[in-house]
Structure I
């Protein structure tokens, strides 16, 4: 489980939750101590982790000492851990595509027919509302940054006014001043055939689609890519997205404490809602047809409440029976 460092006080940023509910640093406490002197060997702030079909875990480290700070030089990376040994078996640096204003956020992995992970796609939310998509060829290690500052990866002009727990979600300072949350590309998901990447900015109510084959094509310019972006319409105020093996897209409907599903015909229905689903965020789907979702309580963090931390344990992970396995 990822525990982004919204505060430097977090003792670890990646954890394993045992059956009895206990939480311990993963793969160990030492790796969870961010060290600017060893940026490629320690974890700074993990935003997402995805298991592959070879028994390994791919971890996205944004490289930020806290989520409010710029990326530490050399710290943004993908880390692959063998779950049988808890040993790091590969690190893919992202320094060539992450500036100080970057904020890598979400991760999806695509496998070849033999089950080997061959592509990774990452959303960059950006620290000023201007995001991008990052594509990684896991076979060659080539990394590219695409659609930077394109309308589909950027905040909606003026941000998005969302209402949660009966209150506008705004960045509030102790003196009472407030401003809207800005943020670019955040939630991403892959179609079951790996041909399409779905994505949407956190500060936008619209979802988009692009052909994955163009993202790593060296002959395709960003202008070429922009011409192929498809606007899928409204998605609501979301921070998480995932697809199942049938091609249905699940969305975190934050304003409704709910999980939504975009059906194949484009309609969106509420799959389930619960008052405990406060800021539903990251998803995972298991082979036996369960959808897992975290309740991040992000709207209760200090930056939204005049410096007062209103988050209240216990933090929840919920599951919903969906009757389909993961898309990838």
Structure II
């Protein structure tokens, strides 16, 4: 959520709006914002009288707004936090009540509404008014290709340092559960010694991702056409399907070889410019340079067809009684021998 840093800064500086309406599919940013409101807006003494937290399943907007219209006790401000607002049934009466308050909020009240897991209907009058007054904040999921950057930002925010490949490894294995990612990084912050750089050994030790047998290493082995290592990794990964879902392997390799096709189209540009165009860390450009020498454009394109073929097979089309482990080994073999492989398009 692009406004989050500004909101957190404004909380710290006590420059607050009368209403904050958070909504959207990604709960992480909403939870972070709400936590800061609860912890930092009022002092501990003020919280006892002027901080109220209610949940959508236990209340209505009419009841919440009645609280919001009260005046603070022994203080200048009161904080009302409505969590799980998506559980409130937004009837016509409730909508009208919300519209009325949004048009005339109480200045001494800070009303924070957390409407998680889905967007509010932007056609509603109250939503339009909130948006017009910059009180409506949308929390959207991080796109898969932006996950490594999100993880790098979280690592930096935690005051940690990591080797360049670590955000990509964590993105592949933790997925886009931002709360889980943040929890793992916070755990590492407590464990790592001052000045210690997060590397694959530490990731394996503290998060449980094998430093030698993971999708990142498989990608590297395929990218360098190291047949022995690639088949060895495929065998190990196939024995641990819960930790290494086949669909995750497909997604990672699809991204890599799609980027390789893009790399082929950017010949003549500087490594920094290529990295910017591809949206990857410049650290990885040398890997793409190696792969481009081993996989000409026509072979990289053919690999995309191989990946699509095995995506269909993983869904039961054209692969009778094949396990994910068998599919993975066959797919890796075909990629390594793409110059000899006939592809089903």
Structure III
């Protein structure tokens, strides 16, 4: 039971990563999408039809108050919405979102949202990562529109939303599309276009530089204090990030995207040049997870440890959103 919940929560990238091949482009943060930015009524043309997973939702005007369910949706809303427009979010996984906090977005639950908890809020749009926890049809019947970023549809489908159709394109291409299309929905098409272009251009530059070329690497993380160290293959979104950076993942060819039971002896034997620690899954810091890693048998003998090549990236920056560029840039900078 606990294992099932763990794998369900192991990140929106779990199912997305199976179709991951394309090029990733980065996006700069926008911590303060303030009310001084161009207004929705001036910046957008309606009606706007948003398509996700084979479903269409039409908007005659910009939503006035948005609620997000899940970290991925909250990141998109913080990137694109106006201050005051992004009103509420769920807080599962203890996922930090300083951009949303700066906008005054209220966390209304530390877990998945129920149908009743959504309907009780004064909102006209829900952007969600999955349909677990609530019934989208009942929410829509209450006059609240429900949509999902296309970059997360594959995960939602694997998580129980079987009627969804996984869109064509790599997850990274879908991130660009999400920025553009969600920008239109929220009344900020110019903002969405700008962020998509930045996202694409930054990845072009990283793809050209390949800062990890010629180096072997492993990504390690702890799901919780109770679970042993885990890793990723190149079927995961994190593995594909490593590949784009030119790093050779020692577990690249494993079938499962996420390796729940890592062969620690294999890690020691392969002795990678670089260790990437994904931290913060349940609120941990890089220092805490690094310290735990160094207690693993034989860790102090590893090349990456001796050379000081242990790199930390936040779990927040590995959801299928433009924040992934922050993780890639962190790794790139540490490899120079």
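To test your reading of the models, identify which of I, II, III gives 10 for relative contact order in percent (Cα under 8 Å, 6 or more apart) when calculated. The read-out was computed on structure I.
-500 is what came out when helix-only ellipticity at 222 nm (-39500 (n - 2.57) for each DSSP H run of 4 or more, over all residues; to 500) was calculated for one structure; which of I, II, III is it? It traces back to I.
Readers should treat all values here as calculations from the given coordinates under stated rules, not as data from a laboratory. Model, not experiment: these values are computed from the prediction.
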